[in-house]
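J.: As C-alpha cells, here come the structures.
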Structure 1
Amino acid sequence: MEQQRTCVLCCCVLVLALLFSHPLSGTAQEVEDEREFDYIEGSEKGPAFWGDIKKEWADCKTGSLQSPIDMSDRRVKMVRKTENIKRNYRPFNATVKNRGHDIMVQWEGFDKVGSIQINGTRYFLQQCHWHSPSEHSINGRRYSMELHMLHTTPDQKIAVIGYLYKIGKPDAFLSKLLNDIMSMTDQIMERNLGIVDPREIRPGGKKYYRYMGSLTTPPCKQGVIWTINKKIRTISRDQVRALREAVHDSAEKNARPLQPLNQREIHFHGQSPKDTFN
C-alpha cells in the first residue's frame, strides 16, 4: 500500500513538472504560421472568412466573446476598488520571429521570464507582438500601434495586456530590437536576441480597461482576460513602418476589425475613463 501511495505521488509530481517545463499546446495560443490567413478585406482568407478556413477556427465566426472591441465611455462601468496589476518579470533569453503577418518576441521556457497576477491567478509571460493600426479603439478612435503581451497558465487560461501607441517619440523597448528585426529576410524567419528584459515595457499608468474576450488571430479562442492600459504611449512613424516592412507580406495593416460587444461589460479601473486622450 505504501509503495502504491509513493508511486501515485511520484506520478503527480511528474505531471506537474511536465506542465511547467513545456509550452502549452497550439490550441490554446495563437497560430504560429500566419500565412494561412490574411487581413485583406474581401479576401477569401480575410477576417470575415477566418472561421471557415478550419473547423478549429470556428470561434472566429460564431463566437460571441470576440476581440477586439471599442471601449466607449458610455459602455464602461467604473470599478471603485482598483486592483493593481502585479508584475513580476525578469530578463531571459528570447527569439524574434516573423509569423507571417506580425513580428513576435518569444521568451524561452514556460515560466522563466515571470508572470502577472490577476484575481489571485498567476499568468506566465510567453510572448509579445505588435499590430498596426491598433486593434482596440477608444471612443471610436484607433491608434497607430498596439502591443500585446500574452500570458498563460499551465491549464491554458490566457490573459493579454495591451498597450496603445500614437505617433511621436520612438519607443525605447522597440528601438533596442529594431536592428535584429530589420535583419530578417524571407529566408531568415527568426533570430536569437539573447537576453531581453520585459520590464523595459513599462506600464506607464495604473488606469486600465478590462473585459472578457478572445485572441484576435485564429483560432480566436475565447475566455481571454483583456487588460488595456489607458495611458497612450508613443512610437515613431519609422518604427511603425519598420514593423510592417519586416514581415514581407505587402499588407498595409494587421489589425482585425472591431467585433460586437454582445452585452459584455467593460470595466474601467481608475478614477474616470473620461479623461482627455491625446
Structure 2
Amino acid sequence: MNKQPIGFIDSGVGGLTVVKEALHQLPAESSVYLGDQARLPYGPRPAEQVQAFTWQMVNFLLKKHIKMLVIACNTATAAALPLIKANLDIPVIGVIKPGSRAALKATQTGHIGIIATEGTVKSGAYVKALRAKAPKIGLTSLAAPKFVSLVESNEAHSPIAKRVVADTLQPLLHEDIDTLILGCTHYPILRPLIQNVMGDQVTLIDSGAETVNDVSMLLDYFDLANNSGDTPTHEYYTTGAPSMFDELGEAWLELTAPMHAKHVNIEAEADHAMATVLEAKGKTIVVASKNQGK
C-alpha cells in the first residue's frame, strides 16, 4: 500500500482528459498535475527542447513525492519517455503505446488514422508503435496543430472550432479509415466535433482510458495502490494563469468544488537537475522563451 500521489504532466490542460479517467477508474488515488501552459504549444518545438521542458516538469513533481509518473502528453511521450524511464526509479507511463493497442483492437478494416501535433507526427512514434504489433497495418497520419490552441483558448465549443476541425480533417475524408487515434490529450475535448466530421462509422480512440488501465495494473504489480481508506487529495499546478486553468479544468472534470490551481515557475528550479541528466546522455539542452511559435 502506498498513499503517495500519482503525478501527471502535460503542456497544458489536455492531460486532464487522462486525469478525468483516473478519477473515474481509481477513485482512491491522490494525484498531482502540472500543465506547462506558459510554454505551449509543444508540437512545433524541437525534440531536445521538449525533453528539457519535460524534465523541468518531472523534477517539480518529484519534489511532491509522487509514486508513479504519467506523461499525459503525446508530444512529450514521443520526445522524452525513454530518457525519463531510464533515469527514474518509479514507474513511468506514456500515452502512445496504450492508444496504439486500443486502435489495433478497434480496427476492422486494418486502416487507422492518426491526428496529432506536428512533433508527434514528425517523430513517427505512433507509426512505430503500431507497426511493431501489426507490420502490415494501413496508416494515415495528419498534423492538427490548431486543435491545441482551440482548447487552451476555451473555444472548443465555438463556431470557429467547428470550422477549423472540419477544414483540418478534410484530407482524412478521402482515406478509407475506420479508426482514428486522437493523438494529443487535448483532442478528446473536441471529440463531438471530430466525430461529427468523420462520421459514426469511424471509431475514435482516446488514449486516456487505455493509459489509466495500465496505471491500474502497475499499481497492483508494484503494490502501490492506495488501500488506506483515507480521502484522496488532488493538486493542480500551472506555469500559466491559474484562473484560465481553473475555468477549463473545472468544466472538463465536472468538478462541484473550485479547482484552485496554483501558479509555479519551473524554469530555474529544475535546470541544474535536468542539465545533469541530459549532459550525461550527451544531449544539447535548448530552453527558449515562453510561447515561442504560438
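None of the figures in this text is laboratory data; all of them are computed from the coordinates on show. Predicted model, so just to flag it, every value in this text is computed and none were measured. Cβ atoms are built from the backbone, for glycine too; each structure is taken alone.
J.: Name the one structure among 1, 2 that relative contact order in percent (Cα under 8 Å, 6 or more apart) of 30 was derived from.
T.: Label of the originating structure: 2.
J.: Which structure, out of 1, 2, was mean count of other Cβ atoms within 10 Å over residues 196-203 derived from, given a value of 16.6? Provide the component values of the computation, followed by the final result.
T.: Numbers: 1: 16.6; 2: 13.8.
The correct label is 1.
J.: Here is a further query. Work out which structure the value -5000 belongs to, where helix-only ellipticity at 222 nm (-39500 (n - 2.57) for each DSSP H run of 4 or more, over all residues; to 500) was derived from one of 1, 2. Numbers along the way, then the final one.
T.: Values: 1: -5000; 2: -13500.
Value -5000 for helix-only ellipticity at 222 nm (-39500 (n - 2.57) for each DSSP H run of 4 or more, over all residues; to 500) corresponds to 1 out of 1, 2.
J.: For structures 1, 2, calculate mean count of other Cβ atoms within 10 Å over residues 36-43 and state which one comes out highest.
T.: Values: 1: 15.1; 2: 25.1.
Once mean count of other Cβ atoms within 10 Å over residues 36-43 is tallied for 1, 2, the winner is 2.
J.: For which of the structures 1, 2 does the calculation of distance in nm of label points 7 Å out along Cα→Cβ at positions 156 and 188 return 1.0?
T.: This figure was derived from 2.
J.: Which one of 1, 2 has P(r) over Cα pairs in 5 Å bins from 0, in percent, for residues 132-251 alone, as calculated from the coordinates, equal to 2, 8, 15, 17, 16, 14, 11, 10, 5, 2, 0? Intermediate results must be reported in sequence, preceding the final value.
T.: Details: 1: 2, 9, 17, 21, 21, 18, 9, 2, 0; 2: 2, 8, 15, 17, 16, 14, 11, 10, 5, 2, 0.
Of the options listed, only 2 reproduces it.
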